Every structure is written in C-alpha cells, then in structure tokens.
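In the part that follows, the structures are each spelled out as structure tokens.
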Structure 1
C-alpha cells in the first residue's frame, strides 16, 4: 500500500501538484498508518521556525535579488574583463569568475543565466570564441558558484544535515576554487586554440571599472573573510550583506529606487516561502523515515552489495546526479537526512559528504536531459536542446573529474576546517 501511495504521489507531482502538499500528505498518511500522530509533521514546522540559522536564508535571498535587479552584473563583468581580459581566453575567465560570484550571492541558477547570459554571449562571439564553446560555458556558469559562500544550498544542507553552516562555508571554498581554476584553464586553452585576440591591458580601464564596482568588489572579502576570520557567523553575515547591498544599490549608487523594494521583497520572499514550506513538510517526512529505521535498512541492503567506502561513494554519486537533475531543493530536504546516517556508517564525514552533495547539485543543473540550466539556456539563447547537450559535454566532464577528486581526496574539503 505504501509503495502504491508513493507511486501515486510521483504521478501527481508529474502532473503539476504542489510538491509540499504531496510530501506533507505522504508524511501524514505514513504516521497515521504506523499508529502515530500527525502532530509530528506540524512539530517540524514549529522547530524549523525556531532555528536561529533560518534567518540567513531570507536575508541572503533578498540581498541576491537586489544585486540581480541592479547594474551590479554589468559592473562586475567590466571589472573582471579589464583585470584578466589581456590573457588568452581572458574574456572566458572573466565570465566564469563573474558568474560564479553572482550565483553564490543570488543562489538561483536562472538569475545568473538571464542576467549575465545576454551580456556574455555576444561578447564571447565577438572576441572569436566558437559558438559551441560559448554556449557550453554560459550553460555551466548558471550553477557555477554554488560551492561558494553564501550559497543558499549550503545553508539548506547545513540545516537539514544538522551540521555547522560556518564549517560548510569553509569546507566548500577549496573545492570551489579548484573547479573554477580548471574551468578557467580550459577557457584559456579554448581561447588560444581559437586564436582569440587579446584585449590590451589598460591601467586606466582597470581603474575606471574598479571605481565603478567599488561597492560590489569588497562583498566576497567582507562576507567570506568575516566568516573565516571569526568576526561573525553565517547568520550575522546574512544581515551584514543585506544591509550593505541595500544601502549600496539604493542610497549610494541609486540603481534602484526605494519604491522598487516592496516588489523585490515580494519576489524574493515568495521563493523563500516556497522553500520553507517544502523544507518543513519534508523534515516531517524524514522524521517518519528515521523512526522507521529506513537509513539502517538502506545501509544493510547496500552493505551486502557494496562493502567498501569507495564503492559506496561511487554508487552515491551516480544516485545524486540523477536525483539532483530532476529536483533541487526537494532533493536536499528529502535525500540528505537519509544518506547522512548511511554515509556515517561507511566512515564519511558529514561535512565532506556535504561538499560532495553540493557539487553533485551543481552538476545536476547541467546534466542532460532534464538539467535546469539546459532549459534556461534554451529559452535565453534560443538554441535547440540537442545543440546545448553537445555544447555542455566538455564542461560536464570537467565537473565529473573534479567531483571524483573531491570524493576520493577528503582533504580538499576538510583541510581548512581542521586548522
């Protein structure tokens, strides 16, 4: 009966039923069937509302939406181009760095592709980059940056897995820089191979673009440096960033009017509200799964087939790529509570597991045939999906290679937090 109900829930989801209603309804039915009380599901919503770290999500999201609505993307891109545009493939490197930073702050793949894609594609094509390379780069950059603070998925993983968000922020920095560095090297190679002309370095242009972006450039240093230096927690950083961005973009730079803020707040909080409702109902469902000892049963089943830690990690990565390709936030709140105790029995650190999960999430955005970035690029650049499948392939392979390195070299994730 339970399997039949789960199948019905999947069918309703495919038909467009609200995911929170399906998850909550399934949790209520399972508790009722087991002789328990539906109050266990509601209790999770109350517990969620009382988590101190929860306030970081709406604050970071609001700040990200303000940046997206302002002219910050154009200013940051101009600064990055002036800084590294003189090297072979410099425009590609500038695009990667700008998109990674922007995705980290906005936490939404669609915002990055929509806000920066229209600027970067003509720029790359004008410089002489092949269209296939340009489309692949921009499609992958839609999720590049999810490993950098203050990425929303990092905060969600920390809340669901009940691990320190501050430590997760630190653990994800080196893997994020490794991925960005390898992709940048690929961009340099592609620029050299295509014979892309270098943009002559101009100190005056760099100074001019730095002055224009003077209020956005300090943001990564302020947020990441503040957390790493122990000046404030992730929740404090969210408040600092929200106040800083609000003051900079409305009162100082005046990209936005105060009259725009209610609209931006409404749009950003609609996203936050949807996340919170799914998060609360999903935590209620995981309560049942844990009470029913589902993770232990999964471990027992897996252990009979996959005895080694190496084998488990390989199976886990394959599973996460499929799950994260189909559904993002639900994957975090449903899958994470199940895999954390299973992974612990294989001796995998939950922080290390978090970095693995987040990189899988990043790859899932661009994995054919259902990756969200592919559909966003299809709409933004008006190119067929099969063209994008081929364009994204080399970038996808680079992500997979980095995922393998991070999976089997835990020090890449744990080095900073062990100091």
Structure 2
C-alpha cells in the first residue's frame, strides 16, 4: 500500500467547535494546519450543547463574581462580532435561535433573592421585563414571579459547525481509529483515512481537542507528562408535542446552577423541542431515565402549572463533559490547555469559551517558536494541501433531538 507524505505546521485532533475554531484561526494566520476526525463533525459534546453563549451571569447567582464569571464575561460580545461579520472568524451563516434569554424567579424566597442579586450584580446584562413584553408563557395570570432579560444569545450548534468547517474542508480528514505515533517522536504519525489511504504526517505541533477522546490520544502517545481528564455527567431531558412556544430561560435559585434551564430547538419535522438542563441534569445522574422524566414532569408542573403537557413525548440524554482533572470534584474556572513539548492538550470546558481557547493556544505557539525540528512556528510552513491526493471529509453530525430513535414511542 502506498503511503502518502503530508507535512504541516499543526495537526488538530477533534472536529467539534473548539477544534474547528482553532483550525480556522490558524489557517487565517497562514499556518498550514490539518484537522483529523474519526466520527462526524460535531459528533461529540458539541451536538449535545444547548447553544448558550454564557457571559457569566449564571455564576453570579450567589451575589459574588467568581473566577468563572470573569473568564467568560467577554464571550457573548466576541461571538456577536463574529456573527455580524466583524469578528476574527466569519460566523455570519450561524443560525441565532435567540438574541437573548430570560431568567425567571418563582414565588420562593430563595429564588427571588437570586434574581435580586443577579440583577444588581450584572446590571449591564440583566433588566427586569414588564409583563406585556415577556414571553407569552410568563404572561399567564398564574405566574407570580419576576422575569429578567439576559443579554446572552443562544445559537444553533449544527450551524456553528457548518460555518466553521465549510471554508476549510480541504484541511479536514476523516480517519479510521487512532493514529500511530512514532516512539519518542510525536510529531511523526501515521493514519489511515476513511477511504483506506495510508498517510505519514510530519508536523510541528499536535493539538488534542477531542473532548473525551483526548484520553485515548494521550494513551496512544504514551507520555506520563500529559494532563489527565475527568468526566462530569449530566442527564438532560427533551420533550416535544404541542408545546406552546419556544423559550430560552433559566429558573433562578440561590445556587451556582439554575434550578432549570430550557432552550428550544426543532426536531426533524420542525416540531418544537424543549431541551432541559440546569440542576435537574446535574442531579439526574443518580436516576434512571423513567425517574428523571418523572422529576422533570414534576418540575414543570410546579413551575408552569398552566402549561398542558398531556401530549408531550419525553426522552433523556446521558452526557459526559470532558475536562482536565481538577481533583476533589472541582470544576475548571475557564478553558484549559497544557503544552508539553510538541503536544498541546486542551478542553474548552464550555461552548462559549472556544474562541478564548483557540486564541490562547495560538498565542502560546507564537511565544514558544522553536520546535524540536528547529522550525520557527511564527513563520508558516507554506505547503498546498490542494496538491495532495484527495482524502475523505467527515459528514456532519445530527443534533440528538433530530434522531427519531431517541424518542419514546
């Protein structure tokens, strides 16, 4: 079998939003970069995301600014600039599901206090919405709480993946299984593409951005100097069937996490789907699907008793969030990357932080120019992928609510 040689500056593993954003940023600056993906683009954590571009408000519900809120505060503005065509990456083709979200407080004292703290602390991003301007679901006479407008957008994650990947399809390869790294030389690796061609790749840097797949990549490299990974589980809930309207809202509690977060999407027939996370999903990992659905039904009956869900279909999604190992169950405050020799291991930790992670990695590359081969990474390796034999490009992953097999009968 013929083995084709490919030389480049950077190889990125993982075709989610974070990996695709880094690919676009590197190529925009002239670096010859290649992204490798074993599944469909966006098939990992990306497609399970609610699409919320957090700006830190939900981390301020206890009335104090945390490291999480500071790290993420600039993200909505960065994403909006890109969507408007004025940012570092062109996201003008991304589908904006909602320009903003709501936070609502129910009539429990703790929830009212959480709303008060959030509105005072994040005054520039939250304003109380009068009854006639609220989503219709919160205009019902039985609703006794308050509603705040939260200036953070919600995006269709599939359209983000498309917008990032389409201009760079010539640099995205669909491969079979794990790469084989040369012993003691991680910059030389062999892969087989999905069409059966064999490739020998020589690069200056390898960036592991495969989410949960980073653990297998670290094992394939065989270095004990690379960071370990932790997984934090969620059990999300979906429902569809005669839902009154699309909503994008958090139910407030005096807690780091909202009691309930609901975003709205469409299934493969265009029917409204409510996708539910928040504390419900955090605590649901200890429950069976049937138990979790029962709790979700009780939550909506308690918070929105005027909404008729008698015709709703329900489903659960079990998700693992991949993060750097923090110890003692701690969560990372921001995106994370670790540079060890020619390998960068990275996790965005949140969809919204993908631009920050990519910018941080590019900055690190420029600050540490000399690679093992002596190539200065601040001077791009000019090669033309178009002159190489063709290689297969991954398909795009479906969003989970568009997969009919996930729904109960």
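Structures 1, 2 were shown, and distance in nm of label points 7 Å out along Cα→Cβ at positions 174 and 230 at 3.7 was computed from 2.
Out of 1, 2, which one gives -25000 for helix-only ellipticity at 222 nm (-39500 (n - 2.57) for each DSSP H run of 4 or more, over all residues; to 500) as computed from the coordinates? Derived from the structure labelled 1. Look at mean count of other Cβ atoms within 10 Å over residues 46-53 for each of 1, 2: the largest one is in 2. Looking across 1, 2, the calculation of semi-axes √(5λ) of the Cα gyration tensor in Å that yields 36, 25, 21 traces back to 1.
None of the figures in this text is laboratory data; all of them are computed from the coordinates on show. This one's a predicted model, so the numbers in the text were calculated from it and none came from an experiment. Cβ atoms are built from the backbone, for glycine too; each structure is taken alone.
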